[in-house]
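Some structures to go through are shown next.
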Structure 1
Amino acid sequence: MTTYPTDLSNNQWQTISKNFDTEQKRKYDFRDFTNGILYLIKIGCQWRMLPSDFAHWKIVYSYFSSCKKKGIGEDIHESWIEKVRVLHDKNEEPTVGIIDAQSVKNTLASS
């Protein structure tokens, strides 16, 4: 299979693989699906234009849709934020929140 700049490194895959059921036998593994999704997001192409190096676009889309419904993307995002905060000697969870008054004003005005 061709490698792409958008492919996950081994360390990145090791970090997020715990979010997937990697034990179940499949023709393609979740890393291949994830690499296909990352390619699509970075390039901005349509699902049907996903290169044939990846699983068929319908299969990749099916796994994307399933993961989205389960909130796996949000879980991965949160875990990476925690890791980055720890790397920068901060608490895993932020202790302060900032509200953008302009955004609140625009939201209220459009209601």
Structure 2
Amino acid sequence: MTLDVYDLQLVNGDLAFGPDDEPRYVAGVDAVAQDVRHRLLESGTVPAIVGEDAAPESALAAIALEVEDDTRVVPGTAAAEVATPDPARPHRREVTVTARTTDGKTVEATATT
């Protein structure tokens, strides 16, 4: 079974347009990843851990549960981790979530705050 999911592509919170000035679309796992990324940012869970020196396990578990609320994600497969990609900017964090979709593919979404 493949995910028959389509969504308008968003880049930095704005619609993405192609060279013909038509909106771009994302499909399948890319659409799920986009939805997961936005869900994380809108939930308030990701911004809450950015200021922490180390992400508490309970916060990472809450993020995983938030992702697993999506019916296209297999429960029990989501995992979250926090990284500081630029040591010169230690308060800028990336939260990366991976999970398995109902069609057996792996979705990965990164939210940077």
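Comparing 1, 2, where is relative contact order in percent (Cα under 8 Å, 6 or more apart) highest? Could the numbers behind the result be given before it?
On the way: 1: 20; 2: 23.
Comparing 1, 2 by relative contact order in percent (Cα under 8 Å, 6 or more apart), the maximum is at 2.
Just checking, which of 1, 2 has the largest value of distance in nm of label points 7 Å out along Cα→Cβ at positions 4 and 100?
1
Of structures 1, 2, which gives -9000 when helix-only ellipticity at 222 nm (-39500 (n - 2.57) for each DSSP H run of 4 or more, over all residues; to 500) is computed from the coordinates? Each step should come with its number before you reach the end.
Details: 1: -17000; 2: -9000.
Derived from 2, not from the others.
Kindly point out which one of 1, 2 the value 29, 13, 7 was derived from, the read-out being semi-axes √(5λ) of the Cα gyration tensor in Å, for residues 36-91 alone.
Here the read-out was taken from 1.
With Kirkwood radius over Cα pairs in Å coming out at 16.5, pick the structure among 1, 2 it was computed from.
So the calculation was done on 1.
For which of 1, 2 does FRET efficiency 1/(1 + (r/R0)^6) of positions 20 and 84 (r between Cβ atoms, R0 = 25 Å, to 0.05), calculated from the coordinates, equal 0.75?
1
No value in this document is a laboratory result; all are computed from the given coordinates. As the structure is a prediction and not an experimental result, all values here were calculated from the model. Cβ atoms are built from the backbone, for glycine too; each structure is taken alone.
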